[in-house]
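A.B. asks: Next come the structures, one after another.
All of the numbers you see were taken from the coordinates with simple rules; none came from a lab. None of these values were measured; they are calculated from a predicted model. Cβ atoms are built from the backbone, for glycine too; each structure is taken alone.
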Structure I
Amino acid sequence: MSAGEFMFEDVFLHPHADVLGVNLSAINMSRALDLAGRWIESGSNGYICMTGVHGVMEAQSNEHLRRVLNQALINAPDGMPMSWVGWLQGHSEMDRVYGPDFMMNLCGLSVGKRYRHYLYGGQPGVAEALRAVLEKRFPGVQIVGTFTPPFRSLTRDEESDLLNDVQNKRPHVLWVGLSTPKQECFMADYLDRLCVPLLVGVGAAFDFHTGRIHEAPWWLKRAGLQWLHRLLQDPARLSKRYLLNNPAFIWKVILQSRRSSGRRRQTVCTQAQDRQQQTHDNCQTLE
C-alpha cells in the first residue's frame, strides 16, 4: 500500500463501540456529516447504516447482517441506547445520529456542493412525495430519481431498470428507505453494481418526512423512548419488535458489561502478580 493510500485510509478511520458484537461508530452527527462529505468527494463507493436496538438484536441471530453492519463505512448509533453503551466504554463524544435528521442535514449541505440524490424505497407514491418535500425545504437540491421497489426481491427486469436508471442519473447519494435487515443487505449486495459513492439506509425516514408517521417530541427521543411513541402508533406491527427485543437487549448488555469488568479485573490481578514476581526476582538477584 502506498503512502497516499495510507493517508486515504486514515481520513476515514474512527473509533467504534462494541455493542453485543456489532461495531457502532463512536461518532456524533457533525462527525458523521464530515465523513460522508469526504467520502463522496473521494469518489469511492461505500454505505452507511443507521443502527439501533432492533438492528443489533437482529444481528445476534443473523451472521450475514452482523458482517454487513461491521463492514459499513459508518455504522451510526441510531438510538440513545447505542450512545449510552458507548459512553460506558469511554466514548464520551459519541451521540445519536438519527437517520431522518442525518438525511435532512446532508440534503441541506449538499445544495451548495451540488450533490445529486436518488430515493429508493417507500410504498407507492412515497418517494415522489418525499422528493416534493425536500425540494420545497431545500430550494436547489437535486433529487434526480426515485424508485419504489416491491416488497419481494427484485426480478431481473426490475433490477435492470434500477441499475440503468441509476447509471443514467449518476447520483452522489442513494437513500434507501426499507426496513432492517432488508435495507442493509440491499446496500451490501448492490454496492458494486450501483456504483454510487454513498448509499445510506434511513429506514422509516421516508414516512417520517412525508407525514405518514408522526415524529416523537425531541425530549422523548433524548430519553431513549422514541420506541414507545412508535409502538403506540402501530402496536400490531411493532409489539414483537419492541416488547421482546428491548428487554433482551438490556439483559445482554448487562451480561456483556459484567464480562468486560471481569476481564479487566483479571488483567489487573495478573499485572499485579507479574509485578510481585518481578520484585521477588530482583530481590533474589541482589542477594
Structure II
Amino acid sequence: MIRDISQLIQNTQFLPPAFQIVPRLMLLLDSSDENNNEEVAELIRVDPGLTADVLRVCNSAVYSGAYRVETLMEAIMRIGLREVYRVVMNVIASPVMSSLSAGQGREETNLWNHSLAVATGAQMLGRDKGVNEEVAFTTGLLHDVGKVVLSQAAEGQYGQILKEAREKQRSVTSVEKEKLGMDHAEAGGRLLGRWNFSQNVVAAVRFHHHPLGAGEHKPLAAVIHTANLIAFHINQGSGHESYVRFFDRNAVDDILDLTPEMIEQQYVPQVKEAFLKELQLSLGIQGAP
C-alpha cells in the first residue's frame, strides 16, 4: 500500500521536533550581529533533549577541554558558534538520514555517509564559488531527505524502486516518479518548504538533479549537484554508479565554470580527505559518552 505523500509531508511525524529550529539557526549564523551567541543558546535551549546532546558532545573526547561545560553559552565559548551549529546539525540530521539505511529501502551506500560526503563537497565548492559555506553544508546534508519521505510512503517497497533503478540502469528519480508519482528531490523540497527553510535551500534540494530549473537559486543547486557527483567518485554515491552519466554538464560548465577534469583532479582528492575527517568527527559525536 502506498501512503499519500502530500499528506505525509504535511504531517512530518517522522522528523524530530528539533528540525524546526534549523532555519532560524541558519539565519542567526548568517548574521553579523555579535549578540547571536545568546540567541542561538536560547533557540537550542527550547529543546531539552537537544541541549543535553550538545552539552554531552562538548564534554566528550571529541572536544575535550580543561573543564566541563554546564551551559550552552559555555559550549559556544569553548568550540565556537559555527562548530556548535555543526554539532546541532549532526545530532538532528544523523538519525533521520540513517533511518533509510537501517529500515525501509536499504541502500547499498549508507545514506548518512553519502549525505555527509555531499555536505563536505558542497561546503568546499561553496567556499570557492561564492556560495555561503554553512548554507551549502546544510543543504548538502539534507539534499536526499526526500528519500526518507518516499520510503515512509512506500511502506517497505522503496527498496524495490532502488533495485529496479540499479538493475535497469535508470535514474532513481525516474523510477520514483513512475512508481510513486513524485521523486525524492521534489518530496525533499516540499518538505523543507513546509518546515520554513529558505527558498534558496528549498530550490537547491528540489532541483539538485537539474540545477538550471532552480532559477535565481541555481548557484547553490549547481553546487549540490556537483557535490553529489563528487560523492560517487569517492565511493559514497547513493544509487547506482551509472548516475555519473546523468550529471548536468551545463550546470557544471556554465554556472560553476568547472570541467569534469577539474572536478576529478582538483576536488575529488580534497573532498575525500575532508570527508574522512568529517566522518570521524560525526562518529565521535554519535558515540560521545
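A.B. asks: Out of I, II, choose the structure whose coordinates give mean count of other Cβ atoms within 10 Å over residues 38-45 equal to 14.2 when calculated.
C.D. replies: Computed on structure I.
A.B. asks: Assign the value 22.0, calculated as mean count of other Cβ atoms within 10 Å over residues 22-29, to the correct structure from I, II.
C.D. replies: Attributed to the structure labelled I.
A.B. asks: For mean projected area of the Cα convex hull in nm², for residues 150-237 alone, which of I, II scores largest?
C.D. replies: Of structures I, II, the maximum of mean projected area of the Cα convex hull in nm², for residues 150-237 alone occurs in I.
A.B. asks: Quick check for you: by distance in nm of label points 7 Å out along Cα→Cβ at positions 30 and 230, which of I, II is greatest?
C.D. replies: Structure I gives the largest value of distance in nm of label points 7 Å out along Cα→Cβ at positions 30 and 230 among I, II.
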